[in-house]
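**Q** Have a look at these structures, which come just after this line.
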Structure P
Amino acid sequence: MNWKIFWKSIVVQLLAVAVLFVLLAILLPKSFFKDYGWISGPLAWMLCAYLTATVLRLPKGQVLLGAALAGLPSVIAVVTGVHAAGPVIGALFFGLWCGYRFRTGPVSH
């Protein structure tokens, strides 16, 4: 396990999600999220994972796969009405994926 990548991936992912959340909350009406949150949330999560892969210089495809898998447990939080816990749960699993998958550090392309 690469603990440095574990923590960096969590921090970058959560910061990206938070910034995007604030930006979208300012730009879009609340009704947008009620109608399209089911697709905009996962797309935003994946966009942030792409940014995380870019910032940490990790293979984008593998990071996006990890983000998709890490997002699955967060769905439970969203479905049970604890939506705010979803990104945190997802980020922890995402960090585990990245820290374990990229034990040797960033991969050169």
Structure Q
Amino acid sequence: MNYETARQFIINQTIGNSPNQDALLVRLKQGKPPVPGQITSILLALKVLFSGMQEATTIDREIAYALYLLSTQSQASFEAGRRNGVEWPPLLREDLQRIAKATESIFAGVWQTVH
């Protein structure tokens, strides 16, 4: 996966212009779990973005917004679903925490891990 592919993938998972029913945020808001391999692909894309942006002094608004939504709305939707009785996959909470840490890493310029 190259930088542009990773960038577009993250945008499509969050703020994509076409209604993608399999986008992570759409699925979580509907109380549905991610499709198989989706979290792994998102984490890979975030790692590629991190590598591609490590030397950058600015981040464009579109990807910044997508990263913000990915890290905040995924966890908010998870919690809302949990409160409404959704039975999420066992490791989804930890996966969403990894996504949040990877997003934080992109903004910080230093790779961080979940403790």
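We did not get these values from a lab; they are worked out from the coordinates using the rules stated. Small disclaimer: the values here were computed from a predicted structure and weren't measured.
**Q** Comparing P, Q, where is relative contact order in percent (Cα under 8 Å, 6 or more apart) highest?
**A** Structure P comes out on top.
**Q** Another one. Can you say which of P, Q returns -21000 when helix-only ellipticity at 222 nm (-39500 (n - 2.57) for each DSSP H run of 4 or more, over all residues; to 500) is computed?
**A** Only structure Q yields this read-out.
**Q** Follow-up question, since we're still on this one. Of the structures labelled P, Q, which one yields 12.4, 38 when Rg and Dmax of the Cα atoms in Å, for residues 1-64 alone is computed from its coordinates?
**A** Checking each candidate, the match is Q.
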